[in-house]
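Once you scroll down, you'll see the structures, which are given as structure tokens.
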Structure 1
Amino acid sequence: MKKRPIRQTNKLSGDRGIPADSPDAPAEYSDAGDGADIHKSYVESMIRSYRARANRHFAAAKHLIGHDRDNAEKEARKAIDSIVHAFWWAEDSEGEEAQHQLMHRIGRWTRKNFNCQLSFSEGKYYRTCPLDIAHTRVGMSIGFIANRLCSLCGEDLSECIHRLGRTYWVRGGPNATGQCPVCNKDSCRHSPDRLYRAQVISIVKSGTIREVSLVRRPANPEARLFRIQVTGKDLAEVFGSSFAYGMTVSCNKCLSECPGFSDFGPELENPERNAPEESPSTGR
């Protein structure tokens, strides 16, 4: 059966726009109300997208497990990464628990079929499993200095009339910023002959980072850690005399009941133990 192509939808405005020359068309750049609904719609679309991606990779892994274990494992790891991203976007919302449950279902299946272990690099052990790290509520907050441009008019956001959190009626297609103000893409289907309800986005072309801090919930849901150090002392307390530094350490967390979530604690707050080793996640 031929698959039906996925239709690209406008994540931000959620409508087809209004002809700019129609008698009842709103004035260009006029206020179109609070932007909370558009932001919510965008977040929900990100959750759906990542969850769908996770399900596709998970289905592929289960299909391959009987005859191609190497690629089955690759698909399973991709499924874990995708559903964790869906969880991050759904954090503190009604959709969080659904992503959490699917995380564990995929993780349990993966651990039952493949080996999972701590990473050992440059003489140090690390937790690198996205599913494991997702149970510690922590992310990265970046403090920086930059000139911010308005996505609607291309002017300095601190001086133009448009305000963050509000929406305005704008024409589709690339504007002064080089991107469409409706979907923030270089090329799209939004027409310059139609008006769309779009929210204000802060565009940063260049800037200087002043600091990076650990926070419970980052503004960018994907600004997360990709590894957390585990000290030899911690492992020795678990394994006792059987532990030898440098040995392979398997992880069986996904075979047990979920221990719940924790906010970042001493193991992340102690700069002498971990701060230099923590890094934000940049990939998908």
Structure 2
Amino acid sequence: MNSAITTVDATGDDTTIWRYMDLPKFVWMLAKRDLWFTKAAEFRDDPYEGFCKAEHREFPSDEYGPGPTILPGRFKGGSQIEISPERLFAELSYLSAETCRNARDHLYVNSWCLAPESMAMWQIYGSLAQGIAVTSSVGQYQRAAKFNFGPEQYRFGRVEYHDDIESCEDIRRDFRTGSTPMSSNLWDSVLRLGFHKRVCYKYENEWRAALYQDFRPGVSGVHIAFDLEQLISGVYVGPQAEEFFFDAVSSIMDKFLLRKPLERSALLNPPAAAAQPGQPASV
């Protein structure tokens, strides 16, 4: 992993994060030794993932008309056309704005939940009886990731939630004036869009990693290698998991040589005073 780490918030290295999943995804993670980063455009339950409002310069009144002419790579009569500086700036401004407007096709994210443990997340992503969660920390996650590209192409951070995301200044990009960002500066502008969601998702209390990728039609996500021993602090089964499920998860961890603590979630344990004499509160 690259030593230069960029975050969009001040979440500390020791902040605990949770990842909830079902058993097949847990097995897949251990077998592949990597994490799946989903393209934002694939989040069917949230069409506002990577949402952006971007404005570009007006095109000059010249022979090439009010739309883009040479970008990307357009030609006239078999040879590249000559344009004025005003047209060039407008073309570059338009290209930058289009990249941000289509951020959903460039953003790939892997999401976790900030502590404390969440009953809602158990119910939604894991089920109370047959779900699994792994715990880590912000620092462990960053050190365990094995990105094969530069730090300008990824970010880590806490998601911010907005009552009215369409009027939020954080998702607006104005390329009508000033210099037009290219390459890493534009990537950063797109990456920051991945950390804003509508307030209806606030219950997720999300921390995530976001990657920038060139447009890849037909690709729903990417695999990123992780050092799981460094990443994972512990493993939990759901608060209503039966003994056979606990044993099954333990056997799977042994098979894949994951030497980490395994516990049952204690969220549904009765108060200590309510426990029956001689009956343990948890396994």
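Values quoted throughout were computed directly from the atomic coordinates according to the rules given, and no laboratory measurement underlies them. Keep in mind the model is a prediction, meaning the values are calculated, not measured. Cβ atoms are built from the backbone, for glycine too; each structure is taken alone.
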Worksheet entry | distance in nm of label points 7 Å out along Cα→Cβ at positions 48 and 176 from the coordinates reads 3.4; which among 1, 2 | 1
Response to the item:
Computing mean count of other Cβ atoms within 10 Å over residues 120-127 for each of 1, 2, the value 17.6 comes from structure 2
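Could you figure out which one of 1, 2 the value 30 for relative contact order in percent (Cα under 8 Å, 6 or more apart) was computed from? Display every interim value, and only then the final one.
Values: 1: 23; 2: 30.
Computed on structure 2.
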Worksheet item: 1, 2: which one has mean count of other Cβ atoms within 10 Å over residues 152-159, as calculated, at 20.4?
Response: 2
Practice prompt. Taking distance in nm of label points 7 Å out along Cα→Cβ at positions 112 and 136 as the quantity of interest, name the structure among 1, 2 where it is greatest.
Written response: 1
Worksheet entry | Parent structure of the calculated result -10000, given that helix-only ellipticity at 222 nm (-39500 (n - 2.57) for each DSSP H run of 4 or more, over all residues; to 500) is the read-out and 1, 2 the choices | 1
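When distance in nm of label points 7 Å out along Cα→Cβ at positions 40 and 232 is calculated for each of the structures 1, 2, which structure yields the highest value?
1
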Worksheet item: Thinking only about FRET efficiency 1/(1 + (r/R0)^6) of positions 32 and 248 (r between Cβ atoms, R0 = 25 Å, to 0.05), which of 1, 2 has the largest value?
Response: 2
Worksheet item: Comparing Rg/Rh (Cα atoms, Kirkwood Rh) across 1, 2, which is largest?
Response: 2
Fill in: Which of 1, 2 leads on mean count of other Cβ atoms within 10 Å over residues 24-31, largest value
2
